[in-house]
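Take a look at the structures below.
What follows is calculated from the coordinates using simple rules that are stated; it is not laboratory data. Since the structure is predicted, the reported quantities are computational estimates derived from the model, not experimental observations.
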Structure 1
Amino acid sequence: MTNGTFGHLGEQTLCIFGSNLLPELAPLLTSWLPVKRARP
């Protein structure tokens, strides 16, 4: 799996990964969700 999402209810986090998803979802999600950790 090279692209995907993972939500962790206990930590209240959402992880998105993959070169196809990041450019599409990151700008949208970071406009209303806080960023806890990001990799360059």
Structure 2
Amino acid sequence: MDILLVSACSAIDKAKRKKIIHKNNAARKKSRLVRLAATV
């Protein structure tokens, strides 16, 4: 599960760096992923 979370966060960061998504949107997505992973 940890490996999937790290790779998902990495993909989100990559999209943020390339300005595909806004930095706040990236932070929100990562926060939601981490929160979801914590409940599972």
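When helix-only ellipticity at 222 nm (-39500 (n - 2.57) for each DSSP H run of 4 or more, over all residues; to 500) is computed for each of 1, 2, which one produces -27500?
This figure was derived from 2.
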If Rg and Dmax of the Cα atoms in Å is computed to be 10.1, 27, which of 1, 2 is the source?
1
